[in-house]
Every structure is written in C-alpha cells, then in structure tokens.
Structure P
Amino acid sequence: MGWFEAFVLAVVQGLTEFLPISSSAHLILPSQLFGWEDQGLAFDVAVHVGTLLAIIIYFRSEIVELFSAWICSLVPRCELSSESQQQARLAWLIVLATIPAGLSGLLFDDFISEHLRSTLVIATTTIVFGLLLWVSDRRGARSLTLNNVDVKSALVIGLSQALALIPGTSRSGITMTAALLLGFTRDAAARFSFLLSIPLIGAAGTLKTKELLETGTDTQLQLIGFATIVAFLSAYICIHFFLTFLERIGFMPFVVYRLALGVILFVLAFVA
C-alpha cells in the first residue's frame, strides 16, 4: 500500500465511521474502481485506533463525568448528586444498549462475512436504510434529550445497532434512525450514537490488535502511524462539523448521498 492509498482509505474510514453513510459501502469502492488490494489487518487496527481517539478526545468531558459517576454507582458508600445519578444512569444504559450488538457479533459474524458482504447486499442496504433515515427524520417528534433515555429506548437503539453488522447499514445511521423514531432530537440522537460507538470501536480495535499479534503480520510503521493520524483528524473534524450543522441541515443530504451511492454500487455490481 502506498501513501496516497493510505491517506484516502484513512480519510474514508474517519468520515464514514460517524456519518450515517456506511463505511463498508465506501471501502468497497476503491477496490472496485481502482483495483486496490485489501488494506490489511495492521491498517484496520490503525484506523480503528485513530477513530477511537477522536471520539474519546471530542467527548472527553462527558466521558469523564459518565465514567466517574458509573464507578461511584458501583461503590456502596459513594454518594451521587442528582446530576451524577443521571450520568450514572446514562452510563448503565449505554452498557445495556451495547449488549445486543456484542452478542449478535459473536453469533452471526461468520455467517455475515461469508454470505452478506457482496456488492449487491451493500447497495441494497445502503438505499433501504437511507430511505428509513429519511422517514425517521421527517416523522420523528424530536423533543427528547439524553436525559430522557430509558431502558426501553436504550434496548431499541441497541437492537437497531445489531443490524449494523449487515454491511451497508451504517452503525451511526441505524442508531440515529432508531433514536429519531423514538422522538429524540437530532442532536441527542447523534450524541447517544457517538457515545454508544466507543465500547464497540474499542472492542473491534482490541480484537483486531489481538489477531494482528497472533498472526505476526509485518507492518510499515511509518505508514501505519500516518494512517492513524489521518483517521483521527478526519474523524474529529467530522464529529465537530456534523454536530455543529446537524440541526440546521438535517439528514436529507445524507439520504440523497446514500441513494446515489447505492445506485453506483448497483451499477458496479452488474457491470462486474
């Protein structure tokens, strides 16, 4: 892999990890259009580390509050203020919402890898879940905030996140869609989706690192370090501007983009 390929793929991963447009749909395009080879396990680890650092640093204040309150909730004599109780509750609900995707990954990852990674599947899910995002953005009441997250909504969003194992669905897209349908504001839907991504990205990065250490794959350290930095910067910038302009622009631009991308993938599938 050359420097240009590493740059493009790291930017793509950094942006699509958090935008509701599906990373798997985008990572298939370079190989289809330019004949690029698979980027390799070391590269996957690098970009996962980069995106994880971006989300942790961007939400560092919220994460410290959530984690501190959660730890305190585990200690019998630790007293929590009403605000800290709310933070501890939200932290537990994030844990709860993570479970469905974790279990689904353990049960169905092999099946999905073998049967659902075709261009046709990705094109179909890109369009179908793009349309569902459009419906949710138009019909959602958009009045609930993070303080309104409860067990029911956490489970619904968590179950929807499990669907993101199907390539083309988009983890951020499907969780935001579910939150909007439940009546959460665009900002609350995005923030809960981002916070919910932390344990999953961390787990995915850990598993890939373990696999990398076991295989002992040779790595170009300079290139891998470069990819980590690029993924971090693109993801951080993406999160900032997405949250800044989301209430103003809504999800329609992403819906249109997904539909166009899905059509392109269909064309590529049938041409190939």
Structure Q
Amino acid sequence: MVFEPSEAPRERNAFLDWYRFQTQWSEDHSYNDPATTTPGLSAWFAEMCRDFPSINGPGTYDVANDELISRATSYSIGRSVIYACFSWTELESSYSLVRALAVKHRVGFFNVSAENGEIWFPPTGHASDTTAIPGLALTLEGQSDFSSPSAALIEAAVDWLNPSGGPGYLILEHSNGSYAQAGGGKESCTVEWREYQDSDFRHWVAGLPGRDTETNIAIPGNGMHFPIKANERLSNENVKVILTAFAARKSRPGDFVWRDITAKVR
C-alpha cells in the first residue's frame, strides 16, 4: 500500500489504526478512480500502471490480451491511500517497483503483506534528488535490481536495511565494476568501497575518525554478521553520505577514515 504521508500518523500503533480505518473503504466515492486521490498518489498510480495495468476503473486492462495478464493488478484508490493486489508470481518485481515509485513521487509505503511490515515515510528534512543516475545499478538483498537509481532511492534503500528479516545488505555498482556495499541496518551499518582502475582495484572500509580502531566487533545483518573495527560502525546518515558520493563518481568522502583491505580481499 502507498499513502499520502501528510495524512498518516508516524507513530506505528497510530498508523496501524489509521490504516485499518482507511481499509474499511467507507469514503463516499468509487474506489476505482485515480481522480479521487492526491497528486502524488495519482502520479504513482499512472506510472505503476505502465508495468502493472489496472483491472478495474478507467483505462481497465483488457484481460483478453495475455501479454501482460500475469501483471494485471487490482487497485483500491482512496483519498489518501492506494491498495494494490498483485499476482503471487509478480511479488518480487512488483515490490521493487512499488518502493522505487513511492520514493520518486514522495508518497509513503506500507508493506501490508509482511508480519510487522515496514512503514516508510519520505524524508522531511530535505527533498532528495529523484534524477536517475545512468550507468549505476542498485542491488538490495532479496529484491529485483534497480537500474539507474536516483539519489533519493539510494537513501531510501539505506533506510530499508534491516538486520532482522532483511534486506541485510545493498550494493551500488558502476559499469566499470567499481562498487560500494553497505550491510547491517537500523543505525548500525558498515560500508566498503572498491575502486577499479584498468584491471586492478583497491578496496577500503569506511570508519569514523577519532574512534577505537583496535577493537574487533561484528555488525548484524540478515542471517549474517559483518566483522569490522569499532570505529567502522556507521549510522544510516553516514552511509547515505558515502553512497551518494560514490553514485556521483566523487572521491571517497574526507570526513571518514579509510582502512585499506585490498591485500586481504585479493
């Protein structure tokens, strides 16, 4: 489900009460027409329907055309929410697209199908850049890859990292093979940066200056652990700074210290 973030409470229990009220479908209009909802949700719906056409409401998909029949989707459109029911065969690809377009159109996302499902709100402190970055790929554990992700999607992917249930890691990769990867989640992450030049590479782990560089610790991931030094435990905001710099093909940010582990990973 996607929702209008300005209408929904941010505290989880209050949000779930709000969600249950929305899904009573008691508003005095048809739940098939995108004209009834907010501009952000309407834009999300229009773009979503290009890959997952609607089987109800205006512009209904013709199920006699079997080219996209497995992707035909039922949408319930309220003033502040859109609830989508996808085919089980399309869960992975639809889930990735729902998330990506929620970020692009700055609407909220609620994973209704999962136990203790994730609730995501667009950031309020700043409007992240939603421009696609050509030649870049984003891999998020357990999901379809995102081609040409935006800075906004990368930042959202960092917020989606969750050591309990996943995704537990993400990878950003340029077309020349250089990549940055982050693991962990919930304000306890680690980041590595690999840079190729010709056929050779160097590989670093990011750390915070002025912290303990001797103690070995482990960051929990989704069914795994990432062994690092104590100063290499990073916050989500630290990770976003590093990954957006990598995505923009900038140098490794100087606000961090970089432990060279090239010899260890060859």
When distance in nm of label points 7 Å out along Cα→Cβ at positions 105 and 193 is calculated for structures P, Q, the one with the largest value is Q
Compute Kirkwood radius over Cα pairs in Å, for residues 161-232 alone for each of P, Q and report the one that scores greatest.
-> P
Out of P, Q, which structure matches 14.9 when mean count of other Cβ atoms within 10 Å over residues 81-88 is calculated?
-> P
If relative contact order in percent (Cα under 8 Å, 6 or more apart) is computed to be 13, which of P, Q is the source?
-> Q
For volume of the Cα convex hull per residue in Å³, which of P, Q scores largest?
-> Q
For which of P, Q does helix-only ellipticity at 222 nm (-39500 (n - 2.57) for each DSSP H run of 4 or more, over all residues; to 500), calculated from the coordinates, equal -27500?
-> P
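Laboratory data are not the source of any read-out in this text; all were calculated from the coordinates shown. Values in this document were obtained by computation on a predicted structure and should not be read as measured data. Cβ atoms are built from the backbone, for glycine too; each structure is taken alone.
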